[in-house]
Structure P
Amino acid sequence: MCYSARILADYRRYLRDYDAPMSLKEFVDLFWRRAADPKLKIPKALELAFDDPQTPAEVEIKALIDRFNAEQASKVEAELFRQRKRLADAQRSLREKSTKAALESERIANGKVEWALGKLADLRRHEPIDEDSRIFPLHYAPVMVIENGRRTIKPMRYGCRLAGKPASHDIKFPGTYNARRDSLDGFWKGTFGVSHGLVVMDAFFENVNRHRAEGRALGEDEKVSNVILEFKPASGQPMLVACLWSRWSAPGEPDLLSFAAITDEPPPEIASAGHDRCVSPIRPEHIDAWLQPDPKDLAAQRRILEDRADLFYEHRLAA
């Protein structure tokens, strides 16, 4: 399962490298919706991509981002004030008498002050770091599709809610951020061969049993523990990861665009690192054929998935 990935977020690179402009209206809608629902997860790299707006839509998106971050900073500053007061009260109590309750209050307040300071620094930061581009299930990411005969980038949630299903589908099937290739004709029937997309990634992350990652058997009396490995092509080239996507609609609800990354059996270097799945990157020459599938010729789509991009994956412990 590809539970996390590092994606390309710079929309100008999509236009330059793939002749795929962003559907800015839908990005405006997404940032508008986040203003009303701060639980919507948008990677910071998508925000930073609009730091130098050039068009009216980009200016609107930038204003929405700045307003949201200012509101979040105000809330964090209020929490920081509360925790600093709590810390001062606990330290005052400890000077009079050391108690378990005061020590615990001091510990918690210290942790929350540290978190708040880090959060404020992150909200105000404009220098990109690798983590800014990392997505997890239910985060939004740019997905390449074909619309009106042209490649287009749309924001979609990582975690596919199929059209016609209830919203509870997300809870009943929490693993729908990945679509196993061996289930394309089952669970994903009606989406495979109909709604195809691509996500540009430069790395993906997996939970792997520590003993398997270290190439050894589980020790006697040793409990299974996990490590997180980062996999990326040794060549440094981006991966055009095959995806399925859906547009979900319901009365009184905003439309939800969401996607799942297709996963397949791993190449030897990933299997030897202890993991049993791998994303499915396609070759650049198959982009348009993948994005414009013929529902009556699913075999052609399977051939694209079988003709994997020629990549060798390096791995390391994730930071």
Structure Q
Amino acid sequence: MLSIIIVNYKTPLLVIDCINSIKKQTCNIEYEIIVVDNFSCDNSVPAIKNAFEDVEVITIDYNAGFSRANNEGIRRSKGDIILLLNSDTVIVAEALDKCVASFIATDYVACGVQLLNADNSLQVSGQWFFPGNINIALKLPYLQTGYNLLKHLTGKKDKNFASDRGPVTEVDWINGAFLMVKTVVLDKAGLMDEDFFLYAEEAEWCSRLGKYGKMCLFNHAKVIHLQGESVKNAFETVEKGYYNIYDKKGFQFLISQFLHIRKQNGIGWLLFNYAIYLFYTPFFLLVLSIDKLIRGHTAGYSWNDFRGYVKNIFGCCSYILKMIMGKPFFYKVL
């Protein structure tokens, strides 16, 4: 049986749409749906319960974030396969039937599908790990060219199937919007790390799952992912992607990325990556100044972006010290 776990935080309409798509598009497998509500304090719980009598709704008395809420759902699940599914996803073209059939016929311990934007364009659905996760730093402002060069030199393209051949691609980690795992591996790899609040937790989890088997993406199963819509609604931000590191949401993103590096790669790589961010500050200022002189208000970044970057990077300092100590801590800053 498949256990589908959906975490909700103030997105009842998205959850209802997601569940309706599951029910409409899934015919050939047995499944249960578990919704974990992260203390929404709105009409989420009654709305979901009223819409679906057969859906189990678990409530948590604080905003526990992605890892802790999913773990609670996993503990309550009955299936031999679990699926972590974002509330802002829509199942299309019998994707769950296709994915489960392919998954159980293989030795893969975890899998994902091809994620689509609302316009059916392709999203990055999984990726490889770079040494020390150095690719995170190469996504800094004005460094995208360096990141693209690194991908070209290593042959590690973004895994969105835009140029892939064949129905299956093996990856190191899978996008947490749709992450299917065989429960047999959890006794060895453990559940999601509960130090994380939001972002990077699925990558860290996959780094442990990957020690006990391979992971893949199935090209023939596709799911629409309204990328960042749940976070956008919950935290009242217009930014939906993962490149904004200049506001409070960006601060959470940075903290989680550094935590992931610490847990997967160790203290040395953590300090190396943080040093890149610190020493990048004057370079950002210099290039931004030149960009402003040349392009004015059409420059790629603003002075507010720079101020937010400085505030967030130096704000990470105390959390970096906690990460070095390695003691359990809930890294929630949103």
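Quick notes on this structure:
- Highest-scoring label, criterion being volume of the Cα convex hull per residue in Å³, among P, Q: P
- Structures P, Q were shown, and mean count of other Cβ atoms within 10 Å over residues 66-73 at 14.2 was computed from P.
- Structure from which 0.45 was derived, FRET efficiency 1/(1 + (r/R0)^6) of positions 170 and 250 (r between Cβ atoms, R0 = 30 Å, to 0.05), options P, Q: Q
- Given 0.35 for FRET efficiency 1/(1 + (r/R0)^6) of positions 58 and 210 (r between Cβ atoms, R0 = 41 Å, to 0.05), calculated: source structure among P, Q: P
- Here helix-only ellipticity at 222 nm (-39500 (n - 2.57) for each DSSP H run of 4 or more, over all residues; to 500) was derived from just one of the structures P, Q, and that gives -11500; the source is P.
Every number in this text was worked out from the coordinates using simple rules, so none of it is lab data. Just so it is clear, the model here is predicted, and its values are computed rather than measured. Cβ atoms are built from the backbone, for glycine too; each structure is taken alone.
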